[in-house]
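> In the part that follows, the structures are each spelled out as structure tokens.
Readers should treat all values here as calculations from the given coordinates under stated rules, not as data from a laboratory. Being a predicted model, the structure only gives us computed values, none of them experimental. Cβ atoms are built from the backbone, for glycine too; each structure is taken alone.
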Structure P
Amino acid sequence: MYFNVTEAHYLEGYKLQLLFEDGSRGSADLSSYTDPTNVFKAFLDLSFFKNFKIEYGTLVWGDGEVDIAPETLYSLATGKPITYTALQTNV
């Protein structure tokens, strides 16, 4: 799917530079995810945030306990709305 992240680089603070399968690129500011009341509380530790990896087209942190959907990252980084096209089948 074209939302898949293919490259990611840390910029500063909670900003990441992302490249997607469709060739789109942009930076995403994930500072709004630093919430001490949910699973993203781990992001309050900036060293944890910086230690991400790409798995199955999205960013994951830790042992996979924290991730953000690739379509969300795509929208944040590119400013493009998320749209899906329906599959057509011949019956």
Structure Q
Amino acid sequence: MGLVRLYATLRPRADGEGAVEVPVSPGDKIAEVIRELVRRKPGLEGHILDDEGGLLPYVNVFLSGRDIRYLDGLQTPVDGESDISIFPPVAGG
């Protein structure tokens, strides 16, 4: 199982959970993990991935502290020990 941590406005959309366990198999990609996360927590639909399955431009996903945009994006491989964090857009002043 992989642990996906959700922050700020994503938590209420995931039934108030700040972390969700998602099954991860060797060779799985971030995209597959996120799709499974959304399947388990439908309130996240449209808040992480766009209609074509791409990462929304204002959402940040980190794999073990590294921004996936600087890795292989949604095609970055994960393993059972991976720590995935997803941050929604943040605004304020």
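> For which of P, Q does percent of Cα pairs over 12 Å apart, for residues 29-68 alone, calculated from the coordinates, equal 55?
P
> Quick check: 40 is what I get for relative contact order in percent (Cα under 8 Å, 6 or more apart), calculated from one of P, Q. Which structure matches?
Derived from Q, not from the others.
> I would also like to ask the following. For structures P, Q, which has the highest computed value of Rg/Rh (Cα atoms, Kirkwood Rh)?
Once Rg/Rh (Cα atoms, Kirkwood Rh) is worked out for each structure, P has the highest.
> Ok, one more. Starting from the value 2.3: which structure in P, Q was distance in nm of label points 7 Å out along Cα→Cβ at positions 13 and 37 calculated from?
Working: P: 2.3; Q: 1.0.
The value was obtained from structure P.
> Comparing distance in nm of label points 7 Å out along Cα→Cβ at positions 45 and 77 across P, Q, which is largest?
Q
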